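Chemist: These are the structures in question, set out in turn.
Just so it is clear, none of the values below were taken in a lab; they were calculated from the coordinates. Just so it is clear, the structure is predicted and the values come from calculations on it, not from any experiment. Cβ atoms are built from the backbone, for glycine too; each structure is taken alone.
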Structure I
Amino acid sequence: MLKNRSVPPCSVIPVLYYPDPSEAADWLCKAFGFRVRLRIGKNHRIQMKAGDGCLVVAEATSPAVKAEGKAAGSQAVMIRVEDAFAHCERARSAGARILTEPVEHMYGERQYNAEDPFGHRWDFTQTVKDVAPEDWGGEPVELE
């Protein structure tokens, strides 16, 4: 698998949605000892390290999360894959609801999103090139 400095180096990357990602990241660092790896936008996404694991704290897009200020039911798990197109077709064939088709992003990842039959959201990401976070507006705090 290719390495990309713009994405956490872990194979499984939970994505947790919060009304205020910066506030959540600060709390997670204070309460659980997590570390900020990379900030994306003013308050869009924050990549974090937890020991040798990774997670992403993201801006809540769900109206229910924004209105209630709670993140219940708003998590996704991000999984790194070798071929997002082939993986998407396999998931579709197995009955997954494809929320977004694979698309290549400026930060070097090709990603798609799916929902399983039980309502859980899955984000799949394929590294297509190594891109320095500074090249697309990321603000590195701690990179490996």
Structure II
Amino acid sequence: MVTDNTLFTVAVFQDAAWAQKGIDALKRAGFPAESLTILTKDQPDAAALIQRTLGAGGARLELPGGAQVVAAGPLVAALDGPARDLAKLGIAGTMRRVGFQSHDGRIFETLVGRGGVLVAIKSEPRAADALAILHSYGGGNAAIGAWSGRL
């Protein structure tokens, strides 16, 4: 299995409004927009969040089971890989690439499927800071991909 040695900190917010609060806090703390990833069900408020935050629309993907998501950011590239695995394996099947255990991937996929907004930050030197911010602004299941590069 190919792994990405980049550390990501991930959390899932209940909706776009809560995700916006967490993203704004990350930006105020000095995390650059280009290090952010947003992945959520394909719905109008999610597309608008990606546009506002990242300045461009996200890619629309169909995950296994027919779930339609919209996503943008460096985590998407890390999960997708050269074989375009995100559409084949889903979030649950690809999160190991960035240091999460398979059960973490299943949790993230389930929460996104229920309408949650996954926000990730490429945060190697400041992963603990990102985790604290995501958690304090309502990010559920906030975690750092601790096993990166060791699979």
Structure III
Amino acid sequence: MSFFDAMNTSASGLSAQRLRMDVIADNIANVNTTRTSEGGPYQRSRVIMRPRGDKWKFKSHFLPEALKNEIGNGVRVLKVEKDATPPRMKFDPTHPDAIDFGPKKGYVEMPNVNIVEEMVDMISATRAYEANVSLMSSSKQMFNRALEIGLR
């Protein structure tokens, strides 16, 4: 693995986790949005990621020989999709978006955003981002040290 391969792999993770944090922040910001331009309550979004390229297994000297033939290329974002879970129902007959008739009269359709789940996802994305920053820093130090050794 060359210096630029390590940096590109880490950079792909940084950009993917940054997008993930932006989507999570958008979900948290819209936790009480009951009316959108599409109609209905806000729907939670989530980021779908996939390993970049066909080869996605990380090459390591500690793996059995059968697994050593592939190397990691990073990650790419496939899409940002809406979560299809149904909205939460909250009883509030005074709300302007409350249902006026039927068996759900007085209920308001609230976004399907669970703040606890979003915070756990935010912590996970932050840790993954930090891990990629650490990988970049370690790679840079390792290659600088290799250059120093080569100059002696």
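Chemist: With P(r) over Cα pairs in 5 Å bins from 0, in percent derived from the coordinates and found to be 2, 10, 18, 22, 21, 15, 9, 3, 0, which of I, II, III does the value describe?
Modeler: I
Chemist: Given a computed value of -5500 for helix-only ellipticity at 222 nm (-39500 (n - 2.57) for each DSSP H run of 4 or more, over all residues; to 500), which structure among I, II, III does it belong to? Spell out each step's value before the answer.
Modeler: On the way: I: -5500; II: -12500; III: -15500.
Derived from I, not from the others.
Chemist: Once distance in nm of label points 7 Å out along Cα→Cβ at positions 96 and 112 is calculated for all of I, II, III, which comes out largest?
Modeler: Top value of distance in nm of label points 7 Å out along Cα→Cβ at positions 96 and 112, among I, II, III, belongs to structure III.
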